[in-house]
Structure I
C-alpha cells in the first residue's frame, strides 16, 4: 500500500504545486488504484508517473470546490482511450452527479466503461472482505468530507514447517489453510486452519481529510491511523485567517495528529503564497508539535 501525491497545492495551480489529488496505490492488495480528489490537470500529472488510469477502481471526492474536481471530466474521458473497461465508482457530496453528468453530456463524451456515482452521507460508504471506508462531514465553507480507509486484518503467516511435521505436504491444502478454511485429511481428521497460522497481520489505517478547520470529526477519522493526510493551508501564525476561510494551520494539523495518536502526518493543500523555502518552515512548525510530520511535494510517494 502506497500513497502518491499528484497535487499538493491549495486553490490555484502554482509552478511547483498542482492542485489537490492523491493516489492510494493498492496494486499488491487488489491490483487497483483509488484516487482522492481530482483537481485541474490531474491527468497531466499522471502522465509523469507509472499510474495507469485503467487501473482506477474508485475516486473519492472530498468536496466540490474547483481545485478538487475540475480534473474529473478530462480524466474520466481519457480513461476510455487508455484501456479502461472496468467499472469506475466515484464517491462524493451531493451535487457531484450533476457536475459529472452535465460535463459529459455537454461535451458529448461517451465512456466505454460503466460509471457509477455515489453521493455520500456520513457513515460507512464502502465495505468488502478487504477494506472498509468511512466518511464524516468536516468543517468547511461547503460540505467537505474526510475518509478513513481501514484495511481489514489479514490471516497470519502459514506455518509450513508445522504442517510438514504433521505429514501434510505442500499443495492445495496449504492454500485452503492460508485462507482460514478447515481441511479434512484422507484419514478423516479435521485440521483447523488456526493451528497452522501465525498471529493475524494487522491491517493499515489511512485517513485522508478534505479541507477543514480543526474539528471533532477530523479527530474521529484519524484515531490511531498509520497515516494521516491533513491540509495545512496556512502557517502557524495565521490562525484567524485559517478560521475565516475554513482551513487549518500547520499547528492545528499537528495537534490533530497528536490527539488522534497517529503514526505519520503528511501535510498537503499548501497555499501558493509559500514557496519551497517557506514550505520547509511550515514543516518545522508542525514538527515542534508532532515530530513525525512532513510537508509533501508533488510526485512524492510513500509506503504505508
Structure II
C-alpha cells in the first residue's frame, strides 16, 4: 500500500458555534475541552468560565471561530442548585477538603438558617475561598494554598439575587439543606456555605453543586459528553448563539459590507454589545456604540 493510500482522509472542520455541556463530576473544565476536541474533530475549542471538578452542570464551549465569541458573552449571572452541610468546616469550603472543625448543629433551627441565608442575600461583600482562581500577585489563590502558604484574600462586592432554602434534613448532629442560588459572576457558593456556617457558629461547607444556568444558557440546552459522542452536533450555530446572547440589530447590504472590513458605522442606540445581522440573516459582527459611531468589537464574518 502506498503512503498516499495509507493516509486517512482528513475530517472536515465542524462549523463554528457553541456546545452547552452538562459537565459530569470529577472532571476539570480542561478535561471537558480535551474530550470535546476529540468528539468534534478540532483543536479549536475553548470554554467560557470554569466549573470545579466536584461540580456538575452547564459549561459553555466555543467551537472553531466561535471561540472568539466566548470573551464577549454576557455570563454575568449564574444559577446553581447547591447542597450545604452545617456542622463542619473544611480547608476548601467543600466536601473534598480536609475537615478543620466539627460542631453539633442539631440545635440550629430552620428559622435561624433562613435568617442567616437572608443576611447573605442581596449586595454583599464576600471573601473568596482560599482555593479559588482569584489572582494574588500574579498567582492563583489555589496554587498558593496548595504550596502550603497562607492566602489572604480581600472581600469584594457580589450580588446574590436568590438564595432559597428548598429542604432541610438532619443526621448525626449535622444539618444539610438544598438551596437554589442565583448570583453574579464571581460569587463563590462554597463561600456562602462557609459564611453561613460561621454565622451560625457551627461551621459549614458545600456538599454538592450543580450549575443550572450561566448567562442565557441553561440545562435545557445542555447535553452530556456521552450524548455528544453519539451525536457530535453543536448546541447552537454561530448565528443562533449571537441571537441568544446579544440584542439583535439588522442592517442593509452597504453597512454589512463595511462591517466585514472592520469599519465604523452609524450607531444603533443600543446599550452595551449587540449583534449585527446582514440582509441574509447571518451574524456579521459584535458592535458597541461610541458616540457618533459604532465600532466592531469582533468581526464574525470578515471580508474574503
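A value of 21.7 was derived for Kirkwood radius over Cα pairs in Å; which structure in I, II was it taken from?
Comparing all candidates, it corresponds to II.
Between I, II, which one scores greatest on relative contact order in percent (Cα under 8 Å, 6 or more apart)?
On the way: I: 17; II: 21.
Comparing I, II, the top value of relative contact order in percent (Cα under 8 Å, 6 or more apart) belongs to II.
Read-outs throughout are calculated quantities, based only on the coordinates presented, and are distinct from any laboratory measurement. Bear in mind that the values here come from a model prediction, so they are computed numbers and not experimental data.
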